[in-house]
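Trainee: Next up, some structures in structure tokens.
Quick note: the coordinates plus some simple rules give every number you see, no bench work behind them. Source: prediction; values computed, not measured. Cβ atoms are built from the backbone, for glycine too; each structure is taken alone.
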Structure I
Amino acid sequence: MGAKMGILGKKVGMTQIFTDEGLRHHVTVVEAGPCVVLAKQTPEQNGYAALRLGFDEQKPHRVNRPDMGNFAKANTTPKRFIQEIRISADELSKFEVGQEISLADVFKEGDWIDVTGTSKGKGFQGVIKRHHYSGANASHGAHESFRHGGSIGCRLTPGRTVKGRPMPGQMGNKQVTVQNLRVVGVRPDDNLLLVRGAIPGAPHGYVVVRHAVKKAVKAA
């Protein structure tokens, strides 16, 4: 498989493992693969090289007819999580539509990876929780301004709220990529990937695991 290949998975949760030297590592367990190649994006037709992968079974009655046709072309069952993985044009010829990609085909213990997922949603939050403001002093005379954000601009110059001003708003529920995580264990029989450290999202959230970009560039 190519060095820049990736795989789709689901965050299971966190645990701890012990090395032969007696060191304890906090790890995140990811159910990675098996994935099915649903389509191939070629430079001639699409302008780039990528594989469209599907992961996790979906109930057929929840899939529309156009998508059912795409799954039928790949000769596979409906999938719940579908993402594209960019690879080089040279590596594209090694894959066929309908091919199954397992965890052992992509990663091994000791690899450096980047993990992309959706962070936990915190809802609409104020500036103290969202931007770590300290708040106003709860002194005598203070009136309903303990957790306010304060002034947000001047009426004359520039006469508007400057872009980028920290203000209340939606917190979390965004696509986040954590880079340069270490694979400390691979269990192909159970399709489990043990990653040292934390990855984005809540348990049972879908993630995309790729080989680390910065580590590969530094090694080159």
Structure II
Amino acid sequence: MKSSRIRVFLVDDHPLVREWLGNLLRLQPDLDVCGEAGDSTAALAAIIDRPPDIAVVDLSLKQGSGLDLIKALRLQSPGVRILVLSMHEEISDIERAFRAGALGYVMKRESTGQIVGAIRQVHAGKFYADAAVLTALAERSLSRLPGSAAATPESLSDRELEVYRRLGDGQTTRRIADELNIGIKTVQTYYARIREKLGLADAAELTREAIRWREDHR
């Protein structure tokens, strides 16, 4: 007989977070943690093999990208609903997560009750975000003018922004390549695209601006 409990798969690169969240969810009578992973490759393989009802995904993963994982899941396991649980509070990150295919977004700083409630709401097929996020998303949408593209990091593509973020965190080109599973030349190509889009003169200015941007968005 099939269990009526909601099967939840956890994706976070911090074992302590997975342990904390797993213990929290196991206390709920209607929730069941059916698996976990610390990187996008392992998560994708496990979820495709035995699809859960919900995948709770962090955007920041040491190996791979949370956004890329969400996009892959929408293509390869479209029946799995996705809730993002993240420390990122920038509205651009939230918007990108929803565009990638997430149905809900909740901050790690929120209460355990809100996190559990978000899981249940997403499982029911409903969009989840708190009131402040919904307001910010609406304001962001209304403020856009057709054809406009501001020269800011938020105007970068998802992968460009991921590279820019990691560069701002002090990661080397090789580490960025290894953690995103791409070649060093590909990372350098992203650097060139980012410099062109943001109007930066050289690699030194790119690094300086990336570090400054990350300091302003922590």
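Trainee: Out of I, II, choose the structure whose coordinates give distance in nm of label points 7 Å out along Cα→Cβ at positions 65 and 185 equal to 2.0 when calculated.
Mentor: The structure behind it is II.
Trainee: Okay, moving on. Quick one: distance in nm of label points 7 Å out along Cα→Cβ at positions 89 and 113 came out at 3.0 when computed from one of I, II, so which one is it?
Mentor: Answer for the origin of the read-out: I.
Trainee: Once distance in nm of label points 7 Å out along Cα→Cβ at positions 81 and 161 is calculated for all of I, II, which comes out largest?
Mentor: Checked I, II; max of distance in nm of label points 7 Å out along Cα→Cβ at positions 81 and 161 sits with I.
Trainee: Hey, FRET efficiency 1/(1 + (r/R0)^6) of positions 73 and 129 (r between Cβ atoms, R0 = 41 Å, to 0.05) derived from one of I, II reads 1.00; which structure?
Mentor: Only one of I, II returns 1.00 for FRET efficiency 1/(1 + (r/R0)^6) of positions 73 and 129 (r between Cβ atoms, R0 = 41 Å, to 0.05), namely II.
Trainee: Please state which of the structures I, II yields -3000 when helix-only ellipticity at 222 nm (-39500 (n - 2.57) for each DSSP H run of 4 or more, over all residues; to 500) is computed from it.
Mentor: Label of the source structure: I.
Trainee: Consider the structures I, II: one of them gives 14 for relative contact order in percent (Cα under 8 Å, 6 or more apart) as calculated from the coordinates. Say which.
Mentor: It must be structure II, since only it matches.
Trainee: Suppose distance in nm of label points 7 Å out along Cα→Cβ at positions 25 and 201 works out to 2.2; of I, II, which structure was it derived from?
Mentor: Clearly, the read-out refers to I.
Trainee: One of I, II was used to compute Rg and Dmax of the Cα atoms in Å, for residues 97-136 alone, and the answer was 20.1, 60. Which one was it?
Mentor: I
Trainee: For structures I, II, which has the highest computed value of volume of the Cα convex hull per residue in Å³?
Mentor: That would be structure I.
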